[in-house]
Structure 1
Amino acid sequence: MNRVLNGIRKWSEMPIAIQLAHAGRKASSEVPWKGGAQLAPDAPGGWKTVAPSAVPFRDHYDAPVALDRDGLIRIRDGFAEAARRAARLGIDAVQIHAAHGYLLHEFLSPLSNQRTDDYGGSLQNRMRFPLEVYDAVRAAWPADKPLTIRVSASDWKEGGWDIEQTIAFARALEARGCDAIHVSSGGLASDQKIAVGPNYQVPFARAVKQAVKMPVVAVGLITEYEQAEAILSTGDADLIALARTALYDPRWPWHAAAYFGETIDAAPQYLMGRPRNRPNLFAPPSK
């Protein structure tokens, strides 16, 4: 990774962040473009998964092992050590992934967390381990560098994690000095019912933003320049996240900059591709 980062930094001063995650019961899976199904523990590339409780993601999947106290400590410390490695590499920001049905989200949701100890039951108990991970990463990560978190605001299933609980979690994170919260949704229940459409998750970001002062990131079928700008200008969120849109069009931010008449900093190799009607799109290289 250090070699890759040095290659990028040779041409760009763009900040680089890393996302730290544990897939929990959704681990040991095939890649999405090959179906994404679970790999059995004895299958090539498979392993026994862990989770808050021995509840599989799908009924026919191999059930995960419920984590004991030693397992919780091991994973918490693993997150912290990953943050220390990122700091040694000069990474500029860290995001903790607590969304999409991965381990930390599994602790938050009553659908996947059926524990009866201090890490299950009440909302405060279900938030306990994700907050312990946040605290451990914050202690390991340089104080002057941003630490953010990604959450699912809804399980899209009755009796699951919802926006009210998300707001309570966001407030607990803000009290700890979290630098931003990225509001997504879903991924925990295999039978989730999502009403998908442009901006379908923006109302979640808006609700969180109304409850906290830290920056809020919106995501989800945001594909058009004016659409993204409207989310910011109306105050629904402070930042826009792109995923599939960027896979389809890796230069989307450059195209948006050109659309709005802005200037960007890019390596000189790209000057040859500058549109004739956008002569000021690329600024002189800064290094």
Structure 2
Amino acid sequence: MTSKRRASLQTAKRIPLNLFLMALGSALCALSINGILVPKGFYGAGLTGIALLIHYAVPALSVALVYMILNIPIFALGWMYVGKRFFFYSLGGMFIFTAAVKWVHVPIPVEDPILSALFAGILMGTGSGVILRSQGSAGGLDVLSVILLKRFSIRLGSTILGFNLGVLTAGAILFSLELALFTLIYLYVNAHMVNLMVTGLSQRKAVHIISPHWEAISKGVMHDMRRGVTIIEGQGAYSKKPEKILYIIITFRELAELKSIIHRFDPNAFMVVSDTLEVMGLRIGNQPHW
């Protein structure tokens, strides 16, 4: 079997999974919108937030209809700047999301507005993150977020939070400042849940290690963790002695194991752990293939 045919078969096998992820995520988002945001009068996030503002101003226009209309210019940008596979999956995801908002109406019995905002943010952020774990999106701000991530390395949650501050300001001016403040809680939780779902515990860590036992540590990492190690030539500024600096990229979940290996060979080793924005590569990369 040729590699091209194998790739086609793998793509075909992923279609049901992608559709399931988009349907599940859309259902969670619809629960947040119809179960909390609309009953409480909150303003929402992204294009959904704009659709809610228009719906509050003109109740005859449904959220689902306005959302679909607003997506037209976004998908025009998506056609030019994102992959065709992501575009077509997102197009399907938009219709799934719109259908979910139209038909999924489950009342959520939470009366306290702060708890409602927290729960709505958890539901919407989780739903958006599940959708983005597929090879598409639900359209709207998701497509714009992916464009900015690919072109400028701006994190998904940061784009969502920044855009939504504009929606929040408009809601505060046009309707209610108090509702805008409750919505701010929702937006903050939503943005962090998206980042957690998309990168989450798979976020990569960059580790620098300085130790006279660098060779034993590097062999331990390669043998026990099956991770590559880069050796950087360095020099002590005071001692002028040459140093070997180990540079390793690992997942957050592997950090404890790495510390154990280092402590085994050199309890006094100097180690610096840094967060990464994104890592691209076949074995350890966490850049989604959009």
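Values quoted throughout were computed directly from the atomic coordinates according to the rules given, and no laboratory measurement underlies them. Everything numeric in this text was worked out from a predicted model, so none of it was measured. Cβ atoms are built from the backbone, for glycine too; each structure is taken alone.
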### Task
Of the structures 1, 2, report the one carrying the highest value of distance in nm of label points 7 Å out along Cα→Cβ at positions 84 and 108.
2
#### Entry: Answer label among 1, 2 for the case where mean count of other Cβ atoms within 10 Å over residues 28-35, calculated from the coordinates, equals 24.8
2
### Task
Identify which of structures 1, 2 gives the largest calculated value of mean projected area of the Cα convex hull in nm².
2
### Task
Have a look at 1, 2 and say which one yields 3.5 for distance in nm of label points 7 Å out along Cα→Cβ at positions 52 and 204, as calculated.
2
### Task
Could you tell me which structure in 1, 2 was used to calculate relative contact order in percent (Cα under 8 Å, 6 or more apart) as 20?
2
#### Entry: Highest-scoring label, criterion being FRET efficiency 1/(1 + (r/R0)^6) of positions 196 and 276 (r between Cβ atoms, R0 = 35 Å, to 0.05), among 1, 2
2
### Query
A value of 3.2 was computed for distance in nm of label points 7 Å out along Cα→Cβ at positions 76 and 92; which of 1, 2 is the source structure?
1
## Note on the structure
If helix-only ellipticity at 222 nm (-39500 (n - 2.57) for each DSSP H run of 4 or more, over all residues; to 500) is calculated for 1, 2, the one returning -10000 is structure 1
